[in-house]
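Each structure below is given as C-alpha cells.
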Structure P
Amino acid sequence: MNPRPTNSTQSSPPAAALPDELETQPVGRVAGHVRPPGSKSITNRAIVVAALADGNSTLSGLLDSEDTQVMIESWRRLGIGIRHDPESARLDIAGCRGQIPAASADLFLANSGTSMRFLTAAVALGRGTYRLDGVPRMRERPIEELLAALRSLGTDAVSELGTGSPPVVVRADGLRGGHVRIGGTESSQFTSALLMAAPLAASDVTIEVAGSLVSEPFVRMTIEVMKQFGASVSQNTAGQFRVSGNQRFHGRELAIEPDATAASYFWAAAAITSGEVTVEGIGTSSVQGDVAFVDLLEQMGAAVVRRPDSITVTGGPLRGIEADMSAISDTALTLAVVAAFADSSTTIKNVAHIRKQETDRVRAMAAELRRIGAIVDERPDGLCIHPGRLHGARIETYNDHRVAMSLALAGLRVPGIVITNPGCTAKTYPKYFDDLRRLTAT
C-alpha cells in the first residue's frame, strides 16, 4: 500500500481474491474519505426483527459478509421469503407475523455469535424442533445462560452435547413469557436475543440482568431497532427490562448506517500515521456505541471533528491512556495496535469477555504485538502495552477478522508486517483491504 490521499467515497467494487498471506506497506500519511459497509450489528438485528414482522420490509445499505449471509440463509431455511441483491446492498423480507413457517430446520451459523444467539431465541417462537450449529470454534462459545433463560420462559432449549455451547436444540411451542434472570458478564447478545423475541411472547416478559452488562450500548441498539419496527420496551431500573407480550413488529424501510467498529480501523490509521481520515455516514446521530472509540483517540492526542453524519480524525503525537473498554470491546484490538505507537504505556481493562469470542482475543493480541516488538503485559481482563522497538513479523490471525484488520494497521508504519489468512476478514468486511488500499494508494 503506497501513500496517496484520496477523497473517493464511491461504492467499492467486488472484493479482490486475497492471497494466503498479505504484506501491508508503510505509508507516509493516510488521508482521505471512506464509507465502510453497513453495520453488522444493526444488519443482523434488523433482519431478525423484519423476519418476525407483520408485513414486508426493505433494508438498504446492507452489509454483505459471512455473518449476514448465514443469518439470511437461516431465515430462508425457516421459511421466510427473502430477496437479497448484494450489488445494491438491498434486502427485501416478507415478515411472518411472529409465526415461523418451518416446523423443523437445521441451521449452520459458522462462527457468527449474533446469528447463533439471536436465532436461538427467535426459533423459540416457532412450533417444532430446530437445531443450530457452527464451526468448531462456535462449539466452544458460551450459550448456556441464554438456554436457561429460554427454559424459564417455557421453551425446551438445550446444548446437544451438554457442554453449555452449541450445537443447540430448541423444541419450541411458542414463547410463554414471564420473569427471567440472566447474567450480563459473558455477552450482551443474550439480553438482545431475549429482547427481540419477547414482544411476540404469549405474555409479558421481564428480563433482569444480573451483575454488570458488558457491551451495554449494543443492548441500547437492539431496543432502538425494535422501536423502529414498532415494539416498545421499558426499563424500570438499571439492568431490568419489561416487554409487553402480544405485540407486533411492523414491516418498514430501513437504511442501515455504516459500521462503527469497521470505521475504527480507518480512524486508527489516521492516528498512527499523523494522517487525516473522514468516515462518512457515521456521526453524532449514530446509534452505535463504538463511535466512542474516537473519544479514546482524542485522549491519546488525536484531533477529532464530529458532525451529524461524519467524523474526522487527525493524528499526531500519541500518549498512553487507561481505557475501560467494557462498553466498546469490539474496538479493543484496534486501540491495542494504536497503543503500540504511543510514547507511554496504555492499559485496556474490563474486556475479559473477549477471550470467548472468535478466539481468545486478549491472548492473541498479546502474542502478536510481542511478535512485532511491543512489550505487553497480559492481564485477566485486558492488556497493558508499553512502547517498544517495533519490527516486521509474520502475523498469526487465528481465523479472527478483528485480529487481522487491526494488526494490518501496524504495517502502515512498520515494514515487513505480513498478515496470514487475510481472507478471514470476509466474516464482517470482505472489502477491508480494498478500502484500506484506496486510502493509501499512489
Structure Q
Amino acid sequence: MMRVKNVLIVNWGTATAIYVLRECNKLDKYVFYLASTPEISEEIKELFGDDRIVITNPYDPIRLCEDVSKFIVDKGILFDIVTTFFEMCVYQTAVLAEYLGVKKRLLLKDALKTSVNKYLMRIELEKAGLNQPKFFKFDKNSIKEAFKFFEKIRSAAIIKPVHSGHSYGVRYIKKGVDLKVFKGLIDDAGRDYRGNYDEWMKYENMEDLEFLIEEFVDGKIYSFDGIVDGKGRVDFIGSTEFELSVPPIMQQIGHTIPIYSLDPKQIGTGKNYIEKVVGVLNLKYCGFHGEVKYLKNQPVLIEISGRLPGGVITGAYQHLSKYNVFDKFLSVFDEGRREKLLVNKKSYKSETMKIIFSDKNMGIVKGGLGDVQKKRKDFVYKTRSRNEGEKINEKNNPFGIWLYEIVLRSKKLSSRKLVAERDCLIKEQEIQVVGINQGKAWLKQSFAKIGNKLIRKNDV
C-alpha cells in the first residue's frame, strides 16, 4: 500500500492560484501544504487550514529555507515533494528543495536557465546551437549599446524585462526609429512594468530593470506544455495558440486550445524542438510551458518556464483531458507513472477565450451584462463584464479599458470553428464606455426620478 506523501507547494502569486490549489487538494495519497506570504485569500486558508500553511517570503530563498525548516521542526514532518506552479518562485523552490535534501527536484542551476532569467536561458540555447532570435542584454546605463545592436539587425525588435514573469513591459520597436524614440519606448516599457503591480514585485528592485532586446519574429505565439520526469522524458499535456494586442504593446489578450492554425507537421516540429530545449536546459521533475514562434516554417523559442502554464491554461487542459492533469504531474515524483482516467468524463474538444478593451479611458459603462453563462447548440459560453452604469476613471492604461472577457467551450466543434463562433458573439455585444459628457446625457435619457427614487424609464 502506497504511503501518503507530504507535498509542499511554494506560493502561486496570482488569482489563478485558487483553481490549482483546489484541484490538488482533491487528490488522495497526498497531503498538501502551502508556503506563502500572509496575503492569501480566505478560500485558500480554508483549503489548507492553519496547520498546513507556512507563512514566509517565498521570493526570498534564505527566508523561505528558514521558515520552512522551523515549520518542519515544529510540526515534526518531512516533505516528500517540493514544487511550485508559479513562475516567480521557480528558482526559490529549487533552492529550498536542495537545502531540504529532496532528491527528486528541479536543480537550482537548471531552474535559473528558464524564463525566470531570460538572459541565462538564451545563453544556454546559444551554447547548444539551437535556433533562436539574436539578443542583447542592457539596462539604463547601456541603452546606446542596445540601440547599436538594434541598428545592426535587419528586423524590427522586441524589448522585454529579463526577470519578468508576465508580459508587462514588452514593447515592439519598428525598424528605422531614432535613438530618442528608442529611449522613449524603453521608458514606456518600464512604466508599464512598474504600473501593473503583482505581489512578487515588492520584493524586486523595480528601479534598476534589465531588459533583453531581441529580433522580432512575426506571427502568432504558440505554446507546447507538459511535464518532464527525472529521466528527462517529456509528456505533453496540451498546446495553445495566443492572440496578442496590437504593436507596440505586445500583451496576451486571448487563447485557443488546441492549436488550429498550424498543420500536423508544423505541430510535430514544434514539439520536437521543445523536447530539444528541455534537454539542453536539463529540465527534470517539473512542468514546462514552452512558447515558440515560427520563422521560415521552423520553430524558435520565445521562452520556456519550469512550471505548468498559468492556471487558466492548465484549467483548460483539464477540461479537454480524459485524465487528471495534477495527478499526472505529481506522478513524476513517484516510481513509475500513473494516468488516472476520469470516470464517465465527457471531455471538451476545444476552448477559446478573448478579452475585449475599450479605447475610452474615462466614462460610464453602457450595455454591461455582468457575469453570464449560456448554452448554444454546439457550445457553452460565459461572459464576465463591467457592470451597467459603472463609472470608469482610469488613466495611462496601454490597452484602454477592460470591458469584458468571453470564454467558449465545445464538445463537438473544432477549435477553428469555435473561434468563428466566438467572434460572432463578440460582434453581438453592445457593451461600451461612453464619454463623461455622453454618459451624463445617456443617464438622463435612461432613468426617471419618481419621488426620491431613480428608476429606469423602460421599467416605469
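Derivation of every value follows stated rules applied to the coordinates shown; laboratory data play no part. What you see is a predicted model, and the numbers here were worked out from it, not measured in a lab. Cβ atoms are built from the backbone, for glycine too; each structure is taken alone.
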Legend entry - Top of P, Q by Cα Rg over 2.2 N^0.38 Å, for residues 238-429 alone, largest first: Q
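Thinking only about volume of the Cα convex hull per residue in Å³, for residues 350-421 alone, which of P, Q has the largest value?
Going through P, Q one by one, volume of the Cα convex hull per residue in Å³, for residues 350-421 alone is largest in Q.
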Inset, instruction - Taking relative contact order in percent (Cα under 8 Å, 6 or more apart) as the quantity of interest, name the structure among P, Q where it is greatest. - result: P
Legend entry - Entry that produces 3.3 once distance in nm of label points 7 Å out along Cα→Cβ at positions 190 and 358 is calculated, selected from P, Q: Q
Inset, instruction - Match the computed value 119 of volume of the Cα convex hull per residue in Å³ to one of the structures P, Q, and report its label. - result: P
Inset, instruction - For Rg/Rh (Cα atoms, Kirkwood Rh), for residues 230-309 alone, the calculated result is 0.97, so let me know which of P, Q that is. - result: Q
